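All of the numbers you see were taken from the coordinates with simple rules; none came from a lab. In this text the structure is predicted, and so the values were computed from the model without any measurement. Cβ atoms are built from the backbone, for glycine too; each structure is taken alone.
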Structure 1
Amino acid sequence: MTGVLNVYKEKGYTSHDVVAIIRKITKSKKVGHTGTLDPDATGVLPICLGRATKLAEYLASADKTYVAEVILGVETSTGDMSGEVIVSKTVDYDKNAISNAVNSFSYSERGEYMQVPPMYSAIKIGGKKLYELARKGETIDRPPRPVIIHDIKVLNFTPEKNAFTIEVKCSKGTYIRSLATDIGQMLGCGGTMGELVRTQSGIFSIDNAIKLDAIKDANQNGTFEQHILPVDKLLPYPMVYVTNDELTLALNGNPLPLSVVNTETTPGDMFWICSQNDQYKIIGLYSREDKKLRAKVML
C-alpha cells in the first residue's frame, strides 16, 4: 500500500495521533505526515503510506494556505489562545489600519518576511526542540528565518471580538501564530491566533480531505484504498520506462544515461523511472544533473 491519504485533521488530535491511527488501520509501520498541525488546528494533513514516506520531504516543502483568526489586544505564551496571557492592551479597532498592516506582509510589499519562530515549535536549536524548552519555562533567542507570504488578505472583520479573519498563502516553514503576533505588534496592541484551518497543502485541498471516522468506515467496508493517491499523481513528473539493463542500474540507485529520456532535458528536470515489469513499476524519482540522471528518492 503506497501513496498519500488526504486526511482532514479535527481538533483535539496531534499530527502524531493521526499517524498512529492510520498505522493501526493499515497495519503498516511506514506511515508519516507531511507537515505538523497544532492540536487545536484543523484541516489538511497529508499522510504518506508505505514507500511514499520517502517522498514526505518533497510534499512537506509545498506551499500552504491557511484561514486564521487574529485576536487583537492580547499576546500569549504560545502565540494562540491555548497559552497564558502575557500582554493585554486596549484596541483601537480601525479596519483600514488592520487591512494595511495585513497587506504589508505580502511578498509584493516586503519580499521575504524574516519571521521569528514561536517558542512552542518543533524547531531544534542547540540540539533541543524549542517546545521542550518552553515547557520548562525557558525562553531563548531564535534567529529569524526567511519565509514568503505569497498572498494575504482580510476575509472578514469581527469588531465585537476585536478580531478578524485572514487567508494566507505561504511557503513552507511559515508560522501563522508568529504572523498573528507580528500583525498585532505592528498595530501597537498585540495579537494572537484564534482558530486556524489549513485549507491547502500543495495539491491537497480541504474540499476532498477525509475525516478519521470516514477512514475507519472505509477500512471496514473495503473502500480504503480508493482514497489513496498514487505517487505519480502527487508529483506529476514524466514517466520514463527503462530497458532491462538500465533497470538493473536503476534498482541499485545508480546514475542513468540521458539517452533513456526521448525528449530534450535541462538540468534540474525530474522524472519517474519505471519498469514495464509490474513488479517494479515505479523505481524512483530521478533528476538531471550534469549529463546523467541521478536518483533523488528510491521507492
Structure 2
Amino acid sequence: MAMLVNFSPEIRTWILHNLDRGCAPSALVGSMVDQKFEPQVAQGLIDAFVHARSTGAAPPGDSVTLELPPLEYRYETPCLAPGNTIRASDRVISVLARTEEPILAVLEGVLSAEECDELIELSRPRLKASTVVDPETGENTIAEYRDSDGMFFRLEETPFIAKLDRRISEIMSCPIENGEGLQVLRYGPGAKTTPHFDFLVPSNPANKASLARSGQRISTLIVYLNDVISGGETVFPEVGLSVSAKKGNAVYFEYANTLNQVDYRSLHAGAPVAEGEKWAVTKWMRERRFLSA
C-alpha cells in the first residue's frame, strides 16, 4: 500500500541534524516511536533520508511516499464522553446506542423541534447544489455521490448559530474553533449519498493544504432536522448499522487517532429518501483550529 507521509520542517531538520552528528538510524526510529509515530512510518521515513545520503540525492523535502502493508487502525479513548447521557451547558443528551469499533453513538435530543425548524428556515433560501473538492483540481465541483442541496453557516454567524456551535462542540468534546461551519443539507425524494469517508485522504494532493492548515478531520455529528416518512437512513456498511432519521436526534462517529491513522470502518452512506424529504445538519471537527482557504 502506497502511503504519502507529510512531515514538518522541524522533523526534517531534526533528522538531518542527528544523522550529521552520527546518530544511528535505529536510535532515530526509536525516538520517533516514543513521540507516537507509527513504527513502520518512522522506519520508512528514516530509511528515505539514509537512502538519499547513500546515493548522493537531495534529502526529502516535506513528504515521502512509502510502500507499507495496511496498518490496523488503533482505537484510542473516544472524545465522546462515556455514560448514558452527555451534559452540555444548556441541555442533557441521551445516548441511545454505541459501538466501539468504529467509535459511534446514536444521540437523542441534540436539537429541539423548534431549533430544527428555525435552522431549516434560515438555510432554505441559501441552498445550492452540494459540492465536493475535485481531487484533480482542488476546486469545488458538484458532488457526484451526493444528490442534495446544501449550504454552510459561518462559525458563530449569528447568536442562534453560535448557541448551536457551542452545544455541539461540548457534545463532541472539541473547542468551538476546531469546528467547520454547520452544513445544512436537503435531500428530496430518491436522493441519497453513496458510501464515502468524512476524513481527508492524506495521499490526495487536493487535501494537502487543508491538512497543513487545520489538521485532519477527527469526528462528525449529523443531526436530523425532520422525521423522514420513509428511507433516508444513515448506513454504516462495515458494521451493519442503519440509523433512522428522527427529528432532533443525531449520529456521532470518530475516525482519526493521534497516530495519524484514519478508520476505514467509518465508511457511511445515506439511503435513498423513499418518501418525503430529509433535512440534516452536519458538523465536522478538526485536530486544531479550522482555517478556510
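When mean projected area of the Cα convex hull in nm², for residues 5-116 alone is computed for each of 1, 2, which one produces 9.2?
Values: 1: 9.2; 2: 11.0.
Structure 1 accounts for this read-out.
Where does the value 3.7 come from, among 1, 2, when distance in nm of label points 7 Å out along Cα→Cβ at positions 85 and 197 is the thing being computed?
2
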